Structure P
Amino acid sequence: MRRLTGSITVFLSLVFLLVFALFGTLLETARYTVCKNHAARTLRTGAEGLLSEYNRPLYEHYGLFFIEKGGTPYEQVIGRYAGDTISAADKGEMDFLDGGVDDIQVKNKVYLGDNHAEALQKQIRSYMGRVVTKEQLQKVLHSSNDLKKVEKSAKNIETTVENQKKAAECYTDLLELMRLVDGITVTGGTIICEQEFVKMFVTGECKGQNFGVTEGAVWKQMKKNLDQSTKDWNIKNKLKFLAKVSKVKGRIKQAQKIGEKLKNGSASKDDTISRVIAALPVLKTNLDILTRTEEILQKDSVKNCKKRLEKLWQDYDTSSIVFDYTGVEEDGGGENPKDSLEGSFSKGILSLVVKSPSKLSKKSIQSPDSFAEYYKEQEKDKEDYEKRISDFISSDTVSLTGILGDMADYGMDEFCLDEYIQHKFLAYGEKTDAKWKQALDYGLEYLAAGKASDEENLESVLNRILLIRTVTNFVALESDSKRRGEARAAAIAAVGFTGLAPLITLTQTLILITWSISESLTDVAALLDGRDVPLWKTPKRFVTNFTEIVLMNHDSLQKRAKRFPKSKKSSFGYQQYLMLFLAMTKQSTRRYRVMDLIQNTMQKNGYKGFKLGSCVYEMKVCGGFLFPSHFFRMAPLESVLGRDVKNCRINVEIRAGY
């Protein structure tokens, strides 16, 4: 009986031990689960403690939450906050959550500029979300629709000029031939004769008919530059004469090339052109004579070879090629308004349309588009709108398309960005805050143009507006028969002596474009002065009369600008153009330029080492925590487990960010 009782006692002890072990295991497992949650909360608290150390000036001035990289390592800061959290203020004997931080790692940092500066966009959307409305967005999209017609009209203008140029090309070549052979050009209503030309050598009687010229005004100018030394071969300076011969040979070769072009051109059957083409073979004879003359004079003196030269030059032809100068005095005495453009734009648009050019901001930044360049997203070639104007002035090149970008995908995200830009940065004409210095006073212009200085950015924006206004004003001018008539009369006055209808038509169109530019300069000056300038005008709203086209100086433009009324709430003003240019700029480009402005402005206000590109938006935080075992360390459980379990390591991984 005692043996049986002892067996039962041992058995019950074993059962009790197993039950106790099971119960202890369950308790310890449950405790570990609680510890894991505690570790996760602790790591989250530590990470948020780090995030609370955001750059305060960045938040105060730009409403952005980002933490700078630098100073104390992130791991140490998180560890400090986590250590304070995980340690109980007063440890009791029954503290089942006592543990400690083993290690902290911060990985996969998301910087402000990563992924097209998406982090910046998220913050801005959050910041502006309570301010902007869908109705405001629809208003912007509606105003952009008014500009869609500009691109179509610009294309029509370019096509018209191109077609007219093709039609007038042969006739333009004829005028060039006139310059090379007769030395005659008519510019600004004045007949000019060049120093060297094919017919410059006199071999017989010095009369106009011997040079194919019957128009008195033309002969008067040509006669001044004729070389009569070939008449009696009384040449005092052989080298000087040979230099003239060489230059005239060059003129003949140029004339021959143009002759071939005319011969193969579509207008070769035209009576005026065909008569000139038929006479061009004399150029070869003249060239041979000049070449032979060079050979003779290089070997011998003029005195010794005078008879040979006289005989040779009997065949030098100055009368066969005849150009029609009829009406050159009556119809060719007018000034082409387009000629006034070059002088007007010599100092750029700012000197013309800004009320006080001397008061313009002189600020600049060292590296424009630095963030876009760093992330390899910079624009390949920044548009040079001034070059389009200078190309028109110098070579009649009309380039008006592509001024506006595409707003097809413009939505709430982009609208929030642009509204944020308008809230946080300044444009031309807005007052600066003396307490917070701006890196660039014309921040919006920089965001639209991306150039180094305030003046360059403002100039780019104004030239862009000028081109848009030129298109809309040309449409209005072309629709008005009275103004078309004035332009045609001016074209006839400028080139009517040629009798070449295609050239007159082309000149008329170029004068209309010049008129549009002159009116557009007035428009831009008025916009900068806060006046109401309709996007699409009727001819009645024009403030530049035909006689005022050439008056493109600062004072005249400012005076005409005052003819516009002051702007109203519904006016499409300078700020609206600027915001549309922003909307048409690539979104990532705008974001990176916002970063440029913020970084440069922060540095200008005393934060010298501030690097916006090093600011972190989000990160992955990994933490290792050690919690001492309680139940597993009891002797009965240790014997059952067969090992000494002193600590439990818990690994936690979270994403932390703003």
Structure Q
Amino acid sequence: MSDFVDKCVSVHKNLAKIPSLTNFIATECKGAASRVEYEAVWAQRDLNRNAKFSYKTTGLICNSSMKVFSNQACTETNGELIVRVSNNGTQRAILREVKIKEVRTQFIEIWHGPKRISATNLTSENKHGVVHSNGSFCCLEWSHNDETLLYVAERKKSKSESYFKNSGNNDNCVKKGEEYVYQEEWGEQLVGCSHPIVVMFDVKSEAITPLEESLPDEMCAGEVIWGKGDKSIVILGWKVTPWRLGLVYCKNRPSALYKFDLENKESVPLTDAESCVFSPRLTPDGLSVIYLQNRNFGPHQQCAKMLIVDLTNKAKKVVVDEVLNPESSNDFQGLYMDSMSKNCWIGNKIVLSSTHRSNTALLAIDINSGKVQILESKESWHILSICNCLIFACHSSPNSSDSIKFGLVSDAQIQWNTLEGPSFEFPEMKWEIIKYKPRLENKKFPDLDFESVLIKPAHEEVKGLIANPHSGPHMCHTASFNMFSVGFCQLGYAVLHINFRGSLGFGQNNVNSLPTNISVQDVSDVQQSVESTIELLKNPSIDVFIHGSSHGGSLTIQMLGQFPDFYSAGVTSNPAANIASMIGVSDIPDWCFCEAGLQFSFQTMSAEYDYSKWMEFSPVKHIAKIKAPLLMLVGGADIRVPPSQSIESYRCRKALGGVVKMLFYPNNDHPIAEVLAEADSFVNMAMWFYHKGEAK
């Protein structure tokens, strides 16, 4: 055992050194229009600190020769949460967070070139709560004249204290007996995020002005952009009534866009909250805003529409409609993304990245005609920036880590050059995308297909196949770099990432085919892809393992129970095991309704629930039939699929005498992503597969 453990540890240590790109800024050199300065921020795991650290690389590009002049020195960035460069390129604003005497303290810093002009302590000013920098509530936006910043921060809470505390003052602002009043939050990974508001910061005077009046009381601010001439702002508001549903990974929550006039303080709705709107972007002429739109309370991720709204008369037009069933795999598959890139315009075309079957494509969309041009459709491409006729993108593949590519903007195919990376390539690995025609027909949606991404050692004999259905269930495995997959390949395993029907990137009909069919259609697709891969590997006696997180964990239990003699071992990570009991404890009870084909309503009382319907789809229905050893990874702070889901399954397997083991990571939420927890889970998974659950 010792040799294999040592190998697992060594593999993970080496993979932990691989950086991932987290931010990129390109600016035109002042006085040298044919040159572009860039800086890239990379994140890397530090096993000794049990944390990730970030560092910055910088350089210069000459447009005429396309030569890159990189600065060989790297600088570690400490506490930088958001960095934004001013429109004239001479200033930068940094939201920085540090600990002062163990107190979380936030600053806005203004830099001019190498000099810091100001550093305003937002915490001590006490005009609002914490400034948010997460994916759901985040912005730091320069006005067009570079005199003012906008950001999103938690609304200032009223002071409260015990009835029994003698404070010695008669402060009428202090509310007695309200220190334990429950504060609703936005769920998984958004602890402490309750009611964000828009805040304005004057760069010269350092004045902080909360704009609570910019939205109705039933809305909180998610993102904000400047209107033309800096006279108004456009705000994305998320509806907080009647109560908050979890927001992370969920683009199906009631929301609306508002235009707020900074002079007369009037707020006007641009859209209603009858759908989910997100990612507003000002058009180049400043007259309109484009945005994305999904249906409320359906699948948590969907094929989005792109719309445009006129800021004067509020007239709306669909730019790109949802794609129900693409004619071929080479055609545009629809829009699937959490947000559109900022300032990535080529005239009236916006460039963005979207899931495209089992790849991430680079698209250019003409907002006038709605025409979609596919710039890149193989592997993984994420748009970063467009500056001075240069387009920048982050590229990766299953055997190549993040690299930064750039090329001249052109109507023809872009000729890409490498700016930085990839820092790691793995030629000893091979990968391919496999396409399937489902053997289980869906009569309502008959013309669908699905895919998987197979990654395997190129030269050595494969010692086992690890099936990995994705979470969601409306997500997608793309042909991008995945540290765990590379690690398992280096240990001799093949990894099969399965995009069963219901995945993103294959048209909205593919998404719609799964609700009411979970535990049947997805199970059939997973088993079909695994059996097909065994034939492809030409090894009928190969050990087959399965691992999944969230819904992928649910599928893991389903597969082990429905095919008890097929799999050698399984690993789950925070699986939704009992949908009937999950509905009362998860931050997304609407998910339970949607996937079972039931209508969600805030007003439906638990006494009216059809629990038998949920039990029909629940993995616990099959848990008694499991024969294979089961390892369960549990995030103790998970709000999405709380630990009780795994504990219930663990107890069932223990009571039935099954081989089961649970690893409990106290400070981890739905993704087990703390550096040491991630490392521990990798080694334990590898050991579990290697020994098929037998104690060694």
Structure R
Amino acid sequence: MCGIFGFISGPKSNFEISKFDKLLNNLFVLSESRGKDASGVMLFNDSNITIMKRPLRARLLLRDREYAKTISHFKNRSRSAGETIGFMGHARMVTNGSEETHDNNQPVIAHEMCILHNGIIVNDQKLWTKFPALERRFEVDTEVALSLIDHYRSENESIIDSFRESFHHLEGANTFAFIPADMDLIILATSNGSLYFATSITGHELIFSSERAILEKALSHTSVQKIFSNSNIVHVPAGEGNLFQYKNLSPVKFQLDKPAPEKTPSFEKRATARTLLDIRPQREAKTIPTPRFNQDAIKDNDQFIKRVNDSIKNLRRCTKCVLPETFPFIEFDENGVCSICRQYETLQFKGRDALDAVVKPFRKTHNQPDCLVPISGGRDSCYGLHYIKNELNLNPVAYTYDWGMVTDLARRNISRMCGALGVEHILISADIKTKRKYIRQNVLAWLKHPVLGTVPLFMAGDKQFFYYAQMLKKQMNIDLLLFSFNRLEQTDFKVGFANINRTQKMAHAIANTTKMQLMGYYGLEYLRNPAYINSSLLDTVFSFFSYYMVPKTFETLYDYILWNESEVNDLLINNYKWETANDTKSTWRIGDGTASFYNYIYYVMAGFSENDTFKSNQIREGMTTRDKAMIVIEQENQPRYDSFQWYCDTIGIDMQSTLKVINNTPKLYPF
């Protein structure tokens, strides 16, 4: 979920300290793709460990005067003979704990130890309860790992056993770089394989990173190119730890689920522990609680929704599926069957044998990754990752593009899956603050002139995941891209509201004439509502290009195997402790922060939502009955206030006034 990196120059190293900042800054910029909410660095020598972290993306931290002063002071001091120096850095994407609170940012310091963490400890709350003697001071989940290590060290456990015992309690995909102030060593460990390192030929230097591509680029930097010229990059496999003593930097490997090897070197404590210096900001930002939508307002809105529900019940619906008369371009025959049902072609699955034949040429040996698997944290992509790893026996790398609307629930479920399966996870993070600003601009523009055809603008920012998927394929030398698109999730009505009649086609595969129609529709809407012409415009254009114009070569898992809703839900919840939402019984779209917002709009304005189209497709495939589907859509079309509130808070708009505008819009049905 975040980017971690580091470099150590041992006591016999000839590394020129004058090049220190160049290497550090290069690694910072390279790692920024994994997180832009905050950044931090730890500098250490034989006397001190100095930590500086700020709620700034790495590029901005590098321009910070205090950062420059700290680096300059470290770099310009004379290096003593036989002294170890090094740094570790972190590019954070926030999950647990606001970045505005200093102690939540990385590196995390506690109990005279320092740690960098990439991932999410999904059971941290349970661990604090399980170990009541441990004192919690921060919000960030990483703290519990340090507290557990300290707990086991206090029982005279060896450093490896203390680390291993602590790691054993952690759930999720977690990668750590750990340094105790009272010892001359570093531990690098991972539960899912998101960790790479290289040692110099002399064994006097060590460098590591979350991603191979980042490390490859760093090793080509002029500051270390000669030192690592003949070095191999080592991938730390899932479930493995490596301990490096500064005096020789040779890895001592250990398994995280097994006792420490019997013949390990002794790891003595220093006579005097390094002094920990945390350079805190002069003024720490205070997190202001967001005012919650009050219960009286919810009651008032529920009264409005009751009237909406009553009106929608009077709509004519297809006698075969559940689509209402307000669905774009719908027509009914003399039997009341809609044109969508009449034109529908039952899904034809190619079968497991065909799937095996497709993936066979891409299989690799020696634990090399052979496919890239996008994962959103939703149920279909999570099940897809399970199937690809455990049923197809491929060695996937999971990939997520976080554009700012991936919820913490989705992130935790991604962590659960990748941790349990031991799958490396590459997250590409957008500039989330900027992306959310763009969403806010477009939502506020839409609220000035609400029309159904431009609602997809709210989701424009996520379409770049196609672009980055193709980029990663090339970067990692992986030829197989396996998506878990569910064909039952067709939402042609969205372009239907843009006056384009389409059925039975994937949106990103539309004809050039349709693309031109879409561009024409949005062009006219931009002229009608100039508020859309804002700083998000270039990002929206890039999204359109990424979604519709970038050449796409991939396979879709569910084109080959049957998707079964109950099987998917049962496996994820029972086998992976998959987390569900508090404000709905459904497991669909619960990791998508936008879904509750736009589905509320569609339901109130058009009388149906994605739930209706999804259930209608299930009916056509014989997966459910019309009567059951009617019951489900009546339940699932009700407002998800918690998720709606999260969306408004996240992009910075007022929920109550937003609901008022949506509720007052003209509707496609008598009201």
Starting from the value -11000: which structure in P, Q, R was helix-only ellipticity at 222 nm (-39500 (n - 2.57) for each DSSP H run of 4 or more, over all residues; to 500) calculated from? R
For the read-out volume of the Cα convex hull per residue in Å³, for residues 325-572 alone, a value of 149 was computed from one structure; give its label from P, Q, R. R
Given 40, 31, 27 as the derived value for semi-axes √(5λ) of the Cα gyration tensor in Å, which of the supplied structures P, Q, R does it correspond to? Q
Given 34, 16, 12 for semi-axes √(5λ) of the Cα gyration tensor in Å, for residues 549-604 alone, calculated: source structure among P, Q, R: P
When you work out distance in nm of label points 7 Å out along Cα→Cβ at positions 165 and 597 for each of the structures P, Q, R, which one comes out largest? Q
Distance in nm of label points 7 Å out along Cα→Cβ at positions 229 and 517 - highest-scoring structure of P, Q, R: R
If mean count of other Cβ atoms within 10 Å over residues 349-356 is computed and equals 18.1, the structure in P, Q, R: P
Distance in nm of label points 7 Å out along Cα→Cβ at positions 149 and 477: greatest across P, Q, R for structure Q
Given 23 for relative contact order in percent (Cα under 8 Å, 6 or more apart), calculated: source structure among P, Q, R: P
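Read the figures in this text as sums done on the coordinates, not as results from a lab. All values derive from a computational prediction rather than experimental measurement. Cβ atoms are built from the backbone, for glycine too; each structure is taken alone.
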